[in-house]
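Heads up, there are several structures right after this.
Values quoted throughout were computed directly from the atomic coordinates according to the rules given, and no laboratory measurement underlies them. What you see is a predicted model, and the numbers here were worked out from it, not measured in a lab.
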Structure I
Amino acid sequence: MLSSFSRGVSDYKKYVNPYWVAALDDFLEVRNFVSGEGSRLYDEHGNEWLDLVAGYGSALLGHNSEVICGKTVLALNKQLVSLQPWGVNLETAKLAKKLVQSSPLASSGAKVVFGSSGSEAVEAAIKMAICHTGRHACVGFNQGFHGLTISAMSVAGPSIWNSVLLSKNSKVYESALIEPLLKEQPETWLNRLREGRYAAVVIELVQGIGGGFRWTEEALERLVHACDETGTLIIVDEVQTGIGRCGEVFYSSSFADFIPDMIVVSKGLSGGIIPTSAVIVSDLVHHSMFSGDGRAKIHGSTFSGSAIGANVALAVLEQIETKGFLARVKRNSSWLKLNLEKLNQNYKALESVDGDGFLICVKFADQDQTLAAYFVQLFAENQILVNLASHRVNTMKITPAINITRDELQRFLDVFEALLQYLENEDEVA
């Protein structure tokens with residue numbers, strides 16, 4: 001007789017995605033995490049796991065944060081009208097005000113356009129850029145990632161996702177809005193930006209799936225100058241870096257005098273509970289799209305800016321803005337990166353440690369480029385969850401809850417060093 005878990009997996013294969021079940025079975029084994037608390041998950045057998053993926057970074061304060069869950073229950077108990085198609089949602093106004101006032105756009109009279117996912121927010125930002133400039137092309141950088149809708153995928157440059165789609169249907173991008181650029185050749189992309197035909201450039205200040213590439217002050221200044229010359233807007237995708245992951249409410253704030261035209265945030269706002277995204281956009285760009293007869297609600301979606309989602313996001317922001325919280329994030333993430341860099345110096349299996357804050361990527365040095373995937377499996381055997389940086393080969397990505405403890409991070413480091421030592425001993429025997 002099948003167990004309830006086996007029946008559930010069978011139904012998942014039949015009604016959801018059999019290919020994902022097969023992939024899990026080949027790579028990490030199929031399991032169901034039935035509960036979670038902080039940076040710990042518990043599977044159907046009661047085993048405890050240390051989670052350094054945290055719902056792709058969305059469980060910013062850990063799984064089932066007492067503060068976030070408590071605020072969610074309070075909001076539900078108020079019997080709020082979460083969606084108001086013919087009203088003004090004042091809970092959303094509170095969240096918008098807090099986001100604007102915490103952002104580099106605070107002095108620009110910025111507005112907020114809400115959505116449910118990062119992809120949706122990127123689409124909204126691209127649409128506003130096109131509307132404001134009258135141009136119909138945007139650019140991004142190779143190894144970037146901005147979501148899995150068509151124009152969000154296009155702005156990411158070559159990737160496994162658009163390669164698969166192109167191989168299935170060569171017409172997918174026939175009328176794409178986006179034209180990707182190479183970050184490795186700054187003179188090339190600066191010259192192309194100066195052509196003045198682009199509505200916007202979309203960037204991640206630290207690439208996540210791209211493997212931790214971080215913009216320098218100098219490169220960003222050159223980008224800003226080129227965009228200023230041509231009226232090209234700058235859209236900063238902070239879906240991963242925003243809401244405290246890198247020790248600032250907005251990572252954009254860590255660059256001196258940098259004021260982008262739009263900032264996109266999502267994952268961390270959700271608390272890992274209610275899907276929420278936002279575009280913080282300058283008043284001038286917002287005006288271009290929404291002002292005029294019949295245009296007040298020219299863009300939106302059914303579940304964007306819900307009252308319950310706004311309450312959860314406000315609770316997240318209140319928590320990370322408590323005294324000392326972000327300073328502790330900076331200290332602990334710097335401590336983790338420093339210890340990873342020591343491992344990088346001591347073990348030939350590692351090539352580099354990149355990223356910033358609690359968005360850290362570790363690149364392995366083997367020629368056949370399989371070690372990262374192998375280590376993800378080895379960590380799983382030790383009941384630790386880490387991820388792969390899919391756009392950068394042979395790279396492991398770490399995005400834990402930003403309130404993860406030093407003891408939990410030490411456990412990860414101890415296992416990592418033991419695995420590296422094991423690999424080195426194996427090589428010596430061979």
Structure II
Amino acid sequence: MAESTNNLKLLYMSDPYKNALTQLKKVGEELNLDEKMIAQLSQIDNFYQSTIKIKMDDGKTKQFKAFRSQHNDACGPYKGGIRFHPHVSEEEVKALSMWMTWKCAAVGIPYGGGKGGVIVNPKELSQMELERLSRAYADFITPFIGPWKDIPAPDVNTNSQVMAWMLDEYEKNIGFHQPAAFTGKPIAIGGSQGRTQATGLGGVYVLESFLNYLQSKNIKWAKKDKKDITIAIQGFGNVGYYFAQEASERGYKIIALSDTQGAIKNTAGLSPRAVKEYKRNTGSVKNFQEVENISNEDLLKLDIDVLVPAALENVITKKNAAKIGAKIIVEMANGPVTPEADTILTKKGIYSVPDILSNAGGVTVSYFEWTQDLQGYFWEERDVEMKLEKIMSQASQLVWENFDVLKKKNKKANLRLAAYALAVQRVVEAMLLRGEINKN
């Protein structure tokens with residue numbers, strides 16, 4: 001347990017906000033944006049922090065530091081999740097809010113970027129304590145959010161139940177029902193069909209689109225049968241599970257999976273559903289039947305076709321990028337590849353499909369949920385999935401086309417640059433139309 005805790009701490013040694021700014025600067029240079037414009041895009045519109053207090057089950061009062069960051073709303077109201085994690089920080093929340101701006105713009109949905117978090121280990125809280133913390137956080141952000149201002153959603157260690165508590169507290173504060181103020185809610189109180197699996201499913205849509213792109217470029221290995229394309233997934237939470245399950249159902253071979261306790265490998269293939277049930281019963285994927293137990297770091301080095309980091313930031317760094325054995329990385333976590341690692345991967349010829357595209361399925365279906373709440377009319381699951389596939393496929397195709405264009409001008413261009421260039425251009429256009437660029 002101590003080793004896995006130390007590994008988590010290592011993930012946070014690289015400042016994610018500095019990484020986000022570095023990425024933006026590279027894109028700005030590619031787009032020939034002047035320094036003032038890059039500086040304006042780098043600014044966080046609003047940043048709120050507070051110390052929230054709750055009564056614990058033993059009667060004592062405990063304090064927790066809480067944050068909400070709102071990066072840019074030129075394209076629409078701020079949108080972004082709330083995470084409960086011991087390593088939440090101001091820098092992380094700011095970075096995530098910026099990435100959300102680019103993510104929403106990359107897939108063309110009318111939102112800007114927001115993010116929130118509380119420094120807490122929710123595993124140490126009882127259900128009643130978790131509810132009190134969720135309601136206290138909702139009290140803190142009530143003045144800063146709303147369906148046309150900032151719409152929070154679940155993130156790491158939060159879920160539909162947490163959103164239900166937060167929505168209820170928010171509605172008590174404002175005095176009327178407003179289900180469109182939060183997304184990722186239970187269906188019974190305004191949630192959307194298809195939201196739970198949306199991020200993982202969207203990632204598989206992007207993977208298949210990219211494999212089709214590689215096939216069109218006559219890349220031989222990409223033309224293999226699906227059953228021969230091997231995938232390893234680092235992080236077996238909600239996103240990792242649904243990516244694995246959907247990919248498995250479509251015929252791809254899942255050969256490795258991991259959680260915070262370690263990783264498992266079976267070159268003959270794994271059943272995501274069976275591993276999930278085993279983890280539910282034992283608390284970990286380790287020691288699943290007929291597998292080899294390996295470390296999370298070893299999983300990253302496997303000689304495979306597709307690597308899917310689906311856990312936290314800064315998993316692939318300059319220290320391990322040269323050892324990555326995959327041909328494609330599909331970034332299902334936010335910010336799993338540092339800028340230094342990105343350069344190494346590009347030189348090695350490894351394609352890293354960026355997070356702002358790969359994991360945008362969740363916010364896309366959150367957009368659908370928001371739309372349904374506003375109109376009071378709800379869709380069937382198959383309609384949600386069809387609309388999701390259309391948006392993800394169209395956005396992916398635009399990124400691949402932009403990648404081809406950029407490669408002709410810049411041999412160092414990669415998929416991240418292609419996706420970010422499209423996203424940043426859309427935000428800049430919205431700011432120009434509003435007269436916001438350098439208005440000060």
Structure III
Amino acid sequence: MTATTRVTVVGGGLAGISAALLCADGGAQVTVVEVRPRLGGAAYSFERDGMVLDNGQHVFLRCCTAYRALLARLGTEPRTVLQERLEIPVIAPGGRVEWLRRTSLPAPLHLAGALARYGHLSRRQRLRAARAALRLSRLPLADEALDARTFGSWLSEQGQSAEASEALWNLIALPTLNMPAGDASLAMAAFVFQTGLLRGADAGDIGYAAVPLSQVHGEPSEQALREAGVNVRLGWRAERLEGRSGRGFAVEGRDEVIESDAVIVALPHQRAGGLLPDGAIDDVSRLERLGTAPIVNLHVVYDRPVTDLPLLAAVRSPVQWVFDRTGAAGLADGQYLGVSISGAEREIAMSRDELRELYLPALSELLPRARQATVERFEITREHAATFRAGPGSTRLRPGPRTRIEGLALAGSWTATGWPATMEGAVRSGMAAAREVLGAARPSPVTEAVA
């Protein structure tokens with residue numbers, strides 16, 4: 001690739017940021033266009049009535065190596081928290097806490113003790129869950145038949161009751177797949193559990209931002225891109241993408257056309273299909289059939305601390321996961337809890353009052369100190385199309401980075417990375433798309449160097 005090769009990246013989320021940085025490292029002249037006034041895509045923060053809120057609670061694991069490498073590149077890894085060792089307090093109504101902690105033993109024995117002592121399941125249920133986990137660790141991920149059935153049907157065959165699914169399996173399935181175990185693709189679920197919990201002892205250690213997401217992704221990404229020589233165009237909507245009759249592309253905006261030799265479309269799948277030229281991928285309707293799944297986040301500010309836990313999961317409650325965001329928001333008094341609700345098909349349609357009436361009593365049942373506290377703020381953020389639907393058949397619907405048009409590549413957590421719709425999947429997709437266009441421009445040692 002020569003220094004004059006022009007690459008346009010459409011979309012400034014984590015996929016687009018990763019793609020642009022890698023293309024710039026490979027010697028390309030890169031332009032990023034993003035319709036919003038900021039970078040970061042679906043992981044962002046904003047100000048509401050003087051308080052900085054994240055749009056949702058975004059979590060990563062120690063095994064998310066590509067995402068963590070991006071943080072290191074941006075210089076923002078110190079702005080995140082990563083557990084030294086997996087430790088999840090799981091609370092039931094009444095305040096009973098059971099801990100899921102890993103030990104220093106090799107996988108999968110590192111979780112054996114935690115499961116053996118997990119009091120939210122009976123002794124018989126724990127034994128059956130251990131057997132199911134062992135069988136899950138042995139499922140061949142390359143078997144296409146896994147994507148044809150639900151994780152729930154497989155769990156049922158392993159003797160897992162609805163109670164066991166809710167008290168154990170959904171703790172991981174819901175936040176990673178944005179679907180309950182009963183509805184999720186077995187292929188996707190097997191990947192998540194094998195990669196995050198069952199193959200590496202430290203793989204599932206939990207990480208999250210210690211500051212607003214804009215200070216982790218958006219602002220640092222813009223600085224890193226500009227330092228790499230990337231032309232960042234914010235507030236720029238790509239309305240049409242056209243292949244030139246000879247070679248190259250034209251990305252058309254409202255008042256401007258950007259000519260380039262290669263294009264990476266790093267948009268949500270709902271938008272990407274409408275921008276792609278005819279014939280770019282086999283059956284563009286597959287993107288629509290991927291569907292969407294919602295996430296709702298509640299931002300609850302109490303007048304006093306109601307828990308000493310930095311994070312917690314809940315069982316037998318509408319509450320799923322809770323994170324203490326007090327420090328991240330810079331609050332001097334009280335406590336700010338972020339409540340993340342994945343697979344929120346019901347909650348996305350509920351009114352503010354309905355959500356308040358359901359979730360505040362539920363939090364009080366989990367956290368007894370909340371019963372004496374006053375709720376000073378109750379905010380809601382809704383992501384109607386937070387992720388694609390990771391149900392049966394979703395794996396075969398996800399296209400790879402390569403299209404039928406040379407020089408045109410796809411990126412996004414919805415593409416065929418093998419990962420679910422996560423920040424890790426987004427970063428990996430951007431890197432794959434960058435390698436695709438770098439290789440298409442000129443097969444050379446440069447392609448190997450950035451791989």
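Brief remarks on what is shown
- Look at relative contact order in percent (Cα under 8 Å, 6 or more apart) for each of I, II, III: the largest one is in III.
- For P(r) over Cα pairs in 5 Å bins from 0, in percent, for residues 238-317 alone computed as 3, 10, 15, 16, 10, 7, 7, 6, 8, 8, 7, 3, 1, 0, the structure of I, II, III it came from: III
- For helix-only ellipticity at 222 nm (-39500 (n - 2.57) for each DSSP H run of 4 or more, over all residues; to 500) computed as -15000, the structure of I, II, III it came from: II
- Value 34, 27, 22, calculated as semi-axes √(5λ) of the Cα gyration tensor in Å, assigned to which of I, II, III: I
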